[in-house]
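Below: a set of structures, written as structure tokens.
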Structure P
Amino acid sequence: MNHRLSIDVFSLTPETAESALGLKNLPAFFRAVIKPHAGGLAAALGHYADNGASQVILVEDDGNADDLLKRLEGLASVVEPGRKLIVIGAVNDISIYRRIMAMGVADYLLSPASIDDLSASIERATHDPQGAAKGKVIGFYGLRGGVGSSTIAHNVAWLLATQAKLRTILVDLDLAFGTAALAFNEEPRQPLIDALTDPERLDQTLLQRFMIGEDDNLQILSTHGMLRSSMTLSQIAIEKLVDLARQTADVVVLDLPHYWATWVEDLMLLADETLLVATLDLANLRDARNLTELLRAKRGEGREPRLVINKADMAKRSRLTAQDFANTLSLKPLVQIPFDPTAFIEAVNDGKVICDKNAKHKAAIGLRQISEIVSERQQPSRRFKGWASLRKRPAAQPSKA
């Protein structure tokens, strides 16, 4: 998930200052409030004498060991407890490092700090090892209404739960017209919108009351399809809902509605996998181009959206092909799902997904391919391994204590 943090940065070197500003370009920090300051650790002392501190404080210092320790002691006297302090210094000595860490500093980096140094250090400082494990978030978004994004999301959720044996929560966020409950022949106890009206009340216990589903591995959050005159959603409530679901499940599948709002965009950015579902026509191609450009810019390198072509053979004489999409978007479709309305309608009428109704159908085979790809487990993050992780270059050796 993305870090909703307030971060003060007191830099000395241009390189560290540039890295701090660059944090906002990383997907993990697009919600963060980053306040840059010049003057380093000395400036932080004066600033916090008269101002409150952010959740995370990064201070850079170029003094010797004695000066650095004295300034840190002064900083501790003006900053309220509970803040995460990251120090960027010029002292490369393991005994000093140990003394700094004994003072309660969250991390220490050698100056100047790169953007990778800063992001990894903040991650370490704010990570709660006692916190609940977080499940993977997979978002499905239809580029146009009626492209079948919800049907694909339902099938993939079912496959993840029954075939991959992953505890899966399917969240239908089309709060007025959602069909996730209908697709599985379930009746919601209460519409999901009721859980989102008061973010302060929303917790694991309340969330469980809204979940439906006979399979322990597949739980569904959906709606009755009830229309209301006012359905303004709190971005904080949506974020809290997804975060609670991630603490409960191995995988959270988001069936996103086809309209544009800040919270929809945010979910597309923070999802571990964002899949865009399209059919082969000009309007879908235009919207796919606009959205892939946006997501590439904001999700960052290595987190490209995925493209799924649905109803691929619906218009066999269409002038547009999957290759046209690939050429225009520089994005190869993950899979092409064939068009067979009879098979899908029969499955829906039986309260089943097509992967359950007819596992050998060509569409079911394509849907299994999607589930296998998106369920790949993420590589474990590299843990902090002491002094070695502080060195800027492999050749640098700290002096002996």
Structure Q
Amino acid sequence: MKRLIAGLVCIGLISLLPGIVFGAGGRQQQTQDVTFFHYFSGSLAGGIEELVSEFNRDNPGVRLSHSPLDHEAFKTSIRVMLSGGNPPDLFSYWAGAQVQFLVDADRLEPIDDVYREFGLDDLFSDAVLQGTEYNGRKYFLPLTQHFVAFFYNKAAFAQAGVTPPETWDEFLAVCEALKDAGITPIALGSRERWPAQFWLDYPLLRTAGPQYRAELMAGTASYTDPEVARAFEMWKLLVDRGYFVQNANAYDWAEAATMVGTGQAAMTLMGTWFMQLDDQIGWEAGEDYDFFPFPVVDPAVANVAVGPIDGVVLARDARSKDIARKVLAELAAVGPQTTFNRGSGALAPNRHVSSDIYNVLQLKVQEYLKEVPNWAFNYDLATPPPVADVGLDAFSEFMAMPNEYQRILRETEAGKIRGLQETGM
């Protein structure tokens, strides 16, 4: 890993996106470089290759290239680059506590002027705009909006004679019927830790509600509280009844999703990037698979949707700030957001992107989210990075030793306190 990080720091990273005309009077200027580092890679690549290709085609005065890395390696590498004073000009990041952490560390350049000059506030919904502002200033340009839900194999549900549940009791009955039919109800691939987090996010939100969860994420509530224990007990019940695939920590998220595609398992709790695997699995959205929201547990608790908003930020130590600001403005436009999000499973944050680019399930997600009053970032984006790492470790450990959840929660609380001390919070 040290060699990998050292190599990445030395790479001439480089960045994105189409449509801005650089240079006056149609004269070709000397090529300007804007470096870009991101985590859109592998099964989560989306339309990044097309985006960069279109930019290079349309803007000969700017050289754009990109350096992708998987999520976990990216998290480590970008922090090394930032702390070493040698960051890329632009890099992808997750809205929420992850951006807040870098803002508080004075690693990012505010981009209020970009929003003002190009009228970007008018492009995004209020929910999305909440993820752009930190400490009263704009720092984040949104690229994608994903939603976490259950994606299920329609044939498996039909074989077991069940339909998507709306309540927790109905969900448990569906799982039991699937198991009786010889189908593993739930696929989870938690090898990279983060896919397990949704199994705390939703049970906690559906029982304790968004305000309590916000307090837990901020560190003012404790992992030893009965609200957290109840969420883990709901999760443990599913493990104890054999509803999850065995040895979930041996698989990644895409392998778990493929289990659903092949009928080895019936469903998985995952983000809408699940749809990027359509070609790999060989099935069609709406025909072979569908989605349903996490079931209601307590009807008195407000409905909340969970998911990340991915975007781009400008490094405080960027070498090409002026041209990078123009690139950021272009990233917000309909063309680039269409190119990047087509086929990704995401919804484009720009409200003017045509719904023609969406498949039947994305349209269904779009309609569902219009009725949901609250939005929450998933666990590792809602907590400061040092605390998020402690929690992600705890979720993987829980999947390996569910009977130890009380000890795990005590150790997580102790780790949270240490992590908050690191951040000065």
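What follows draws every value from the coordinates through simple rules; no lab data is involved. This structure is a prediction, so every number in the text was calculated from the model and none was measured. Cβ atoms are built from the backbone, for glycine too; each structure is taken alone.
Taking relative contact order in percent (Cα under 8 Å, 6 or more apart) for each of P, Q, which is largest? Let's see the in-between values first.
Working: P: 17; Q: 25.
Going through P, Q one by one, relative contact order in percent (Cα under 8 Å, 6 or more apart) is largest in Q.
Check the numbers for distance in nm of label points 7 Å out along Cα→Cβ at positions 71 and 247 across P, Q and tell me which is largest.
Values: P: 3.8; Q: 2.3.
When distance in nm of label points 7 Å out along Cα→Cβ at positions 71 and 247 is calculated for P, Q, structure P comes out on top.
Given a value of 24.9, 78 for Rg and Dmax of the Cα atoms in Å, calculated from one of P, Q, which structure does it belong to?
P
Have a look at P, Q and say which one yields 0.20 for FRET efficiency 1/(1 + (r/R0)^6) of positions 31 and 159 (r between Cβ atoms, R0 = 25 Å, to 0.05), as calculated.
Values: P: 0.20; Q: 0.00.
Computing FRET efficiency 1/(1 + (r/R0)^6) of positions 31 and 159 (r between Cβ atoms, R0 = 25 Å, to 0.05) on every structure in P, Q gives 0.20 only for P.
Supply the structure label, taken from P, Q, corresponding to distance in nm of label points 7 Å out along Cα→Cβ at positions 39 and 375 with the calculated value 1.8. It would help to have the intermediate numbers written out before the result.
Working: P: 5.6; Q: 1.8.
The read-out comes from structure Q.
Once mean count of other Cβ atoms within 10 Å over residues 63-70 is calculated for all of P, Q, which comes out largest?
Numbers: P: 14.9; Q: 18.8.
Largest value of mean count of other Cβ atoms within 10 Å over residues 63-70: Q.
Matching task: 17.6 is the computed value of mean count of other Cβ atoms within 10 Å over residues 55-62. Pick the structure from P, Q.
On the way: P: 23.6; Q: 17.6.
Structure Q accounts for this read-out.
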